[in-house]
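**Student:** Each structure below is given as structure tokens.
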Structure 1
Amino acid sequence: MKPAPFEYFAPQTVDECLSLLAEYGEDAKVLAGGQSLVPMLALRLANPEQLLDINGIGELSGVRRENGSLVLGATTRHVTLERDPEIASAVPLLARVAPHIGHFQIRNRGTIGGSLAHADPAAELPGVARLLDAELDVDGPRGHRRIPVADFFETVFTTTLEADELLTGIRIPLWDPRAGFAVEQVTRRHGDFALVGAMAAVEVSDGRVTRAALCLTGVDAVPVRREEMEQSLIGATAADLDLPGLGAQAVADLSPSNDVHASSAYRKQVGAHLASRALAHAIHEATRGVK
């Protein structure tokens, strides 16, 4: 199939893009990497009357450290997350997750902003953003706002981004350089979206957990943080943790969906195992300094 007819615009500044969004509203779609939007256009699952290509907006690119956070422009490519040494040093999990995103052709064009705005609950980057308490910079006709990622994802493919707003940047707070990170996934084939995924971050001092984060993907309509569990780990001796028990606890209150790829029971059982394994690997890295 081919897309329905649409008008094509290539704004060169954020202000120009915002003017077009204000003019056309919900009839327009923003094109970043296009790795999700273009197939939807081809299948006519999306039928915008206007397409706003933001790839020419230079102010949406770039990576820098600022006030204890790594700041990434919304059009930062997946391949940049995979290869940029500054990103790998500041937020190691971004570099580790990137190779799991599709295939290299996808990563060459896909963008971090596009992935977050698309809000697929099985995707890797929404999970990383939720795990690490990212904040999202958004501009619109009512001015600039910064949205905590916990308030950004509403449900499957739905965010709090208004039709006349543009996601312009992502801010990820930096963890201690000695922290441990891990990502665990089960996929049908390499490059597929994960049936279930788990990501963990842990800081350990003198053998005790001082900070922890755990996020599951593919088990609910949005990435799921396990914040009560995280708090219960603070002060615990890392070597004595009941990791299988923690994995079971991480999925105890979840009811994943059934679909043609996996049953709810399968996702829950695998999610428990992956949560346990992610915590184990993150703790190992945090206690042994293995990067």
Structure 2
Amino acid sequence: MDDLRLKVFVAVVESKSFSKAAKKLFITQPGVSLHVHKLEEYFSTRLFERQEKVIALTRSGEILYNYAKRILAIKSEMEEEMFHLTGHIGGKITIGASTTIGEYVLPKILGEFKRKYPEVEILLRIGNTEMIIKEMLEYNLDLGLIEGPCQNSKIVIKKFLDDELVCIVPNTDFWRHKKFISLEDLYSAGLIVREPGSGTREIIEEYLKMAGRPLDDLSIVMELGSSEAIKAAVEAALGVSIVSKWTLLKEKRLKSLKVLKLKNLSMDRDFNFIYLKEGFQSKMVNKFIQVCLDGVIAND
């Protein structure tokens, strides 16, 4: 029996969708349907009950799923052992990263990883924290890196990197000689923020609420979907914002923005790895985590 058919079947079960399984495996939806149909022909039984848009396993499907998971896990363990003996590391891993990490922290780390392990193919998906958690729960990722909170009991969280959120303002005469900005100034200046679902926005909301000034009390003039868009808007003097220090390396060098500390309020957070509690961590994923951590130590 073809391993690919078992992988397709497991992907359909775990994503609860033929279309999501196709997206995860980078094949067409008709291709997914064909593989499942061939399995049903092979075993002369139906594997799924299809009711409108909902699919559920039959009793035969439940039995096949349990065995398929065991077969694929044993195969993966066998490859791990063989690769360990030969020193070879190859294959493909899919990593999801929230926007700040994916755009500003990971590029150098990915370069270092590819230099060390050129035969490993990395697929990187970038989105906000909410999206990365969702993709992880749908079994579409081997590893996630997020900047926002995650409290799902199915997910393991491991610290990756320290971060600090700072205020950015236009580099104009009004702001040029200031070192701090108060919450009152933040209110009157007009705030530019990330979209709902962003990890950065969630952290800002938490800190402002603790300081007695919920985000809703502030004058939000724009909601934008990326740090680059926010920085451009601030440079154009359309408002002020709060962003990760990791997004500002170029702007600090060019002095195109002014970076201020919030008065009497420090906004610190962690960037974290996430993976499924019941998932299998491959050697490639563990190697990638180690390269990330080594990169952090090197930059301390």
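Every number here is computed from the coordinates shown, using simple stated rules; none is lab data. Treat the numbers as computed from the prediction; the structure is a model and nothing was measured. Cβ atoms are built from the backbone, for glycine too; each structure is taken alone.
**Student:** With distance in nm of label points 7 Å out along Cα→Cβ at positions 91 and 131 coming out at 1.2, pick the structure among 1, 2 it was computed from.
**Tutor:** Source structure for this number: 1.
**Student:** Please state which of the structures 1, 2 yields 15 when relative contact order in percent (Cα under 8 Å, 6 or more apart) is computed from it.
**Tutor:** Considering all the candidates, the number was obtained from 1.
**Student:** Could you tell me which structure in 1, 2 was used to calculate P(r) over Cα pairs in 5 Å bins from 0, in percent, for residues 155-242 alone as 3, 11, 16, 18, 17, 16, 11, 5, 2, 1, 0?
**Tutor:** Label of the source structure: 1.
**Student:** If Rg/Rh (Cα atoms, Kirkwood Rh) is computed to be 1.07, which of 1, 2 is the source?
**Tutor:** Going through each structure in turn, the value belongs to 2.
**Student:** To continue, here is another question. Thinking of 1, 2, which structure, once P(r) over Cα pairs in 5 Å bins from 0, in percent, for residues 75-122 alone is computed, gives back 5, 24, 31, 28, 11, 2?
**Tutor:** Answer by label: 1.
**Student:** Here's a follow-up. If helix-only ellipticity at 222 nm (-39500 (n - 2.57) for each DSSP H run of 4 or more, over all residues; to 500) is computed to be -14000, which of 1, 2 is the source?
**Tutor:** 2
**Student:** Who wins on distance in nm of label points 7 Å out along Cα→Cβ at positions 51 and 163 among 1, 2, i.e. which is largest?
**Tutor:** Looking at the calculated values, the largest one is 2.
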